[in-house]
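Pasting the structures in now, so scroll down.
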Structure I
Amino acid sequence: MTLTIATLIPAILLLVLGGGLASGHSLVTATLKSLPRSQRAAYVFFGVGAAWFLHTVWHLSEADFGNFSTQLFIGFGAVALLSFKFVPDFLAVRGLCVLTLLGANPLLAAAYLEHYEQPQRLFMVTVVYLAVALAIYLGASPFRLRDFFEWLFRIPGRARVVGGVLAAYGLLLVGVAFTY
């Protein structure tokens with residue numbers, strides 16, 4: 001993956017999320033409020049996250065538990081399937097966290113060893129590391145996302161301000177992506 005593509009991916013995600021929040025549309029508000037406990041979102045986000053993780057486990061090299069990849073695949077696959085039955089609360093949030101953590105790797109790999117040649121890559125790297133930290137936090141306490149959405153939509157203009165900031169940073173990343 002090129003550094004330009006790796007910068008455009010978080011830029012587009014920030015523009016979509018920020019634009020949705022800044023629009024103040026009731027559909028966006030309702031969707032975000034219902035997201036943490038949504039069963040459909042759990043099937044999509046956790047399902048895709050589990051499939052991506054299991055694909056990664058299946059393709060482990062010999063140095064990374066490669067001799068046990070089949071056993072790990074079966075064990076993690078069972079845990080993923082049983083999660084839908086035994087821990088369905090906030091599974092969508094955990095799925096988003098898994099996708100964030102897995103998606104951060106190729107983005108950060110694209111910026112690896114570009115220290116002096118491309119210092120503007122730090123705009124992308126910073127937002128990715130913040131997303132990783134947030135994913136670890138929300139993975140451990142997924143109910144905090146519900147609490148955040150309650151806080152975000154309690155005061156009418158707050159979501160628009162947060163959305164504007166996210167969209168502005170997304171626009172900054174779009175500009176940075178074309179400077180490499």
Structure II
Amino acid sequence: MKTRTSAARYARALLDVVIQEANPEQVEEQLIAFADLLKAHPDLQRALTNPAVPAAGKHGIVEGLTQRLQMAPPAAKLLLLMADRDDLAVVPDMVAVYRERLMEHLGIVRAEVTTAEPLTPDRAAQVQQQLATLTGRKVTMTTKVDPALIGGAVARVGSTVYDGSIATQLERIRERLTTDR
């Protein structure tokens with residue numbers, strides 16, 4: 001819980017500054033590149049998150065990495081601050097929270113649509129447009145296939161689920177028939 005709370009504070013502060021001073025989408029890409037670099041090099045990640053490694057050493061490593069990645073000054077300053085505070089372990093969570101907040105700032109909502117069969121590109125675009133109309137926001141959509149749905153679709157937009165699957169409709173009919181006895 002503490003990790004997510006710290007990550008949220010860092011992400012909120014960074015986004016507030018980046019909106020004023022830099023390109024928020026570009027900073028997101030840079031943060032992802034930094035997090036991916038740590039993930040790709042476990043030894044580097046262990047060194048940067050090990051409490052036995054002095055903060056000055058971590059600061060130097062992060063400074064070199066941010067320069068190589070040509071990070072925007074606000075993002076670089078935040079990562080250096082995190083290195084000084086020995087808080088680099090929250091970088092993956094901070095990147096995730098930053099992305100969530102950025103999408104919220106841009107008025108974009110993420111949707112996951114599950115269907116019984118793959119959607120054609122035209123049908124996927126129609127569903128995406130319908131979800132955008134329904135939510136009043138721009139929608140980025142991913143699709144999955146689950147033959148157990150039989151037909152129809154299930155759309156998850158944030159914490160809201162729109163279930164128009166035939167499997168669910170059949171289950172409701174079954175429940176009505178068994179409870180009416």
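Please treat every number below as a calculation from the coordinates, not as lab data. Predicted model only: the values in this text are computed from it and were never measured. Cβ atoms are built from the backbone, for glycine too; each structure is taken alone.
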One of I, II was used to calculate relative contact order in percent (Cα under 8 Å, 6 or more apart), yielding 46; that structure is I
From the coordinates of one of I, II, helix-only ellipticity at 222 nm (-39500 (n - 2.57) for each DSSP H run of 4 or more, over all residues; to 500) came out at -21000; that one is structure II
Origin of the value 0.20, where FRET efficiency 1/(1 + (r/R0)^6) of positions 23 and 167 (r between Cβ atoms, R0 = 35 Å, to 0.05) was derived from one of I, II: II
If mean count of other Cβ atoms within 10 Å over residues 47-54 computes to 16.6, which of I, II did it come from? I
Taking distance in nm of label points 7 Å out along Cα→Cβ at positions 71 and 87 as the quantity of interest, name the structure among I, II where it is greatest. I
Taking Rg/Rh (Cα atoms, Kirkwood Rh) as the criterion, which structure among I, II has the greatest value? II
